[in-house]
1. If distance in nm of label points 7 Å out along Cα→Cβ at positions 43 and 275 comes out at 2.2 when worked out from the coordinates, which of 1, 2 was used?
2. Hey, distance in nm of label points 7 Å out along Cα→Cβ at positions 219 and 283 derived from one of 1, 2 reads 2.2; which structure?
3. For the read-out distance in nm of label points 7 Å out along Cα→Cβ at positions 131 and 195, a value of 1.6 was computed from one structure; give its label from 1, 2.
Structure 1
Amino acid sequence: MWLFKRKGESGFSYSNTAEEVTNGIDGSGLTAIVTGASSGIGSETARVLALRGVHVVMGVRNMDAGRKVKDEIIKEIPNAKVDAMELDLSSLESVKKFASDYTSSGRPLNLLINNAGIMATPYMLSKDNVELQFATNHLGHFLLAHLLLDTMKNTSRQAKREGRIVNVSSEAHRFAYREGIKFDKINDKEGYSSFGAYGQSKLANILHANELARRLKEGGENITANSLHPGSITTNLFRHMGIFDGVISSVGKLVLKSVPQGASTTCYVALHPQVAGVSGKYFMDNNVATPTAQGSDPDLAKRLWDFSMNLVK
């Protein structure tokens, strides 16, 4: 598959793994939070960051699974610094508790990797009565970044080192609802489309990063915010898609990215020197890419920010 190996401007391509794009990078002295780190590309992101010397804090909904991943990483990398903390992105109360516990611990924070997500679920509401995919994929991460921002600012100033916020989005943002974000009908059950709602949440990830980047630049902060598409990967994200899940499991290894390849763009954006100072961009296959017109709309991003801020209050 020569097309997948064709390198972009970064020197990397679709086929590179997370270890390959971070080869030779020293992440010691950095502390990162990785949400959804108990499986899939989240656990691989945590492993590779730990391999590069980063102190990784895994935000996980299932603590048993999180502890298992932590133990596996330490078994492979005996000097790895890895912790697991409980975090349910679908619950604002859980996000607030996680952020409070983290800040009270006195830990620094250089990297915030908003990776956790669900895909194409049947219509459900979160504990806070918000459509579940929007609540989990966007709103929980929006609040988490908001609550941890002061910690990141303080860390950046004291260490004189750039902080980075990374939102894992998806090319599925191209298939969001026609209006992009259903501000007035966020909980509309009759018009609900499982994949449209997923696309909406992924579009929100991009818009959140863009508006956050604008605000950080305006405030003169040495923190960047970017979003990315990890690629189509054989993970448990497809578990709600019925027969399609079976097809993915059967043929996915032939046409989709492996988990190490899927985690590469996240690790590239989080650690690579090439991305220093780059903010408000959308990445794919370890290179800068172009989102939809809605994904580049600053007015839509501002409106989403205000809408989200109202919801988390």
Structure 2
Amino acid sequence: MNRDSVTWSGPMPALTTPFDDTGAIDTGALRANVDHLLAAGATGVVACGCTGEFWALSHAERKALYADAVKAVAGRGTCIVGTGAVTAHETIDLARAAKAAGADGVLVLPPYFVKLSDDEIYAHFAEVSAAVDLPIMVYNIPGNAVNAVSPALAARLAKLETVVAIKESSGDWNTFYATMLAVKDEIRVFCGPSSVYGVPAVMLGADGTIDCFPNVWDGCLDLFHAALERRSETAEALQATGRRLTDLFVSEGRTLYPATKAAMDMLGRPGGGRPRQPLRALEGAPLDGLRRGLVDLGLL
């Protein structure tokens, strides 16, 4: 497999995982969010990733969520699901469940918490690739996973049989740029923090974007198309809004995922609600500040 083995492209939002009043996954809210995003221009979705609070789900819940996401998309776009885990054994088990559920591919991050060498990270992906007959999107998010997929390591991983793409979410433009140069001819490259530098990423040749912000702002979907079509004035304005949203969601006592769900609730979008522990729902001054910020941006 290589980049030509799949047709993945465009803006594919990272889905939240909504929970009902009992704490169970709310499949109806998930489906409603997917319907909205696809109608708004998403080319697919990524479920059970960082935005989807995968770390707070049991393996049984993750496997059920794979099937829920596939059913929600219903062939209207690409459905990629997160199967990352600390061990290759767990990752393979989850990836096989994703294949059985009908997912188009799996998002796999390096093992997390324990610091690994590049060779150890490569061995992890090599074992997963050899055992799973499903396209793999490598997930580089060192701010969360501890272990980074450097541009040089990405080039090694791109040669594995089932690796067809990478989601580059380092948040560092130089790393993104170097990764693009290293792998773009072999695998597809998706920009994670498109709200921050999605426009230059797409203009550089990124195949698509995967971001949490489409859950609250359709402009994050439009950003990809404006950049691809070289509508510079529109793209610049959308990028400016994306940067302001990013700053709003991670300042004054707020963190990204609880702020995303709180904003979805404020805007009347499905898929919000309370995050799972250890995350806490916004309240008090952080919640009030989020509301004021959304009003200032003209979104509320």
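1. Working: 1: 2.2; 2: 2.9.
Structure 1 accounts for this read-out.
2. Working: 1: 2.2; 2: 3.1.
Derived from 1, not from the others.
3. Source structure: 1.
The numbers here are math on the coordinates, done by the rules we state, and not lab data. None of these values were measured; they are calculated from a predicted model. Cβ atoms are built from the backbone, for glycine too; each structure is taken alone.
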